[in-house]
Structure I
């Protein structure tokens, strides 16, 4: 069973939570969101233009934090799923790579070609796998 941590619990993060809940061989162990309401498990109010799909797990049974780097460095997490706004992708992905985690990063993975090359160089040397969510 691979242990997953999801950073960002807005619309995209909630879609990813549902997908992980439906995936065999994966378990969401930790979530992070800088919004204290969402970090506490209240996911109401996130706008979505997508109907249906998998149901997100009950967050009452999952460790949560308002500090994404706490999730990145947690021994409870093997895969870091980054679902935050694009300006935060690079730093979180680099931190997760440096921590030896597998990384799934929402698109776009970076804001510029230079940032994307920097991330690609780090991923090429990483212990874990890096994958943009497409």
Structure II
């Protein structure tokens, strides 16, 4: 992770990404492998992020180069984790080699943006603005 945030916040964010990666690996077996490192670039605030922002509404995005995957985030506030997980879902779909229609790819990414650990289980789904305990039974 490359960030101007505190080490503690960076570790918390990486832990969340690791939980998400583990979820995808167990539920689908198509998450990036252990040797496929995803670089996370996380700015401290919107002002730092603005020169790198893809468009006015993007608070995070996924970018793939020939040799590396990147998730770029405006900040690492917990409230913005779902946007970053949405982008991580695009990474998983790309690594799986799926050629999905845009509407379906975006729908999957939006669904999985709500991935949240709940003890020994991982919950997927959201009730309006607050996360729900609706599980799809994936784990």
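Where a number appears in this text, it was derived from the coordinates with a stated rule and is not lab data. Bear in mind that the values here come from a model prediction, so they are computed numbers and not experimental data. Cβ atoms are built from the backbone, for glycine too; each structure is taken alone.
With relative contact order in percent (Cα under 8 Å, 6 or more apart) computed per structure, which member of I, II shows the largest figure?
I
Comparing FRET efficiency 1/(1 + (r/R0)^6) of positions 10 and 106 (r between Cβ atoms, R0 = 30 Å, to 0.05) across structures I, II, which is largest?
When FRET efficiency 1/(1 + (r/R0)^6) of positions 10 and 106 (r between Cβ atoms, R0 = 30 Å, to 0.05) is computed for each of I, II, structure I gives the biggest number.
Name the one structure among I, II that distance in nm of label points 7 Å out along Cα→Cβ at positions 42 and 82 of 2.9 was derived from.
Of the structures listed, the value fits I.
Could you figure out which one of I, II the value 32, 22, 14 for Cα extents along the principal axes in Å, for residues 66-121 alone was computed from?
Of the structures listed, the value fits I.
For the read-out helix-only ellipticity at 222 nm (-39500 (n - 2.57) for each DSSP H run of 4 or more, over all residues; to 500), a value of -12000 was computed from one structure; give its label from I, II.
Clearly, the read-out refers to II.
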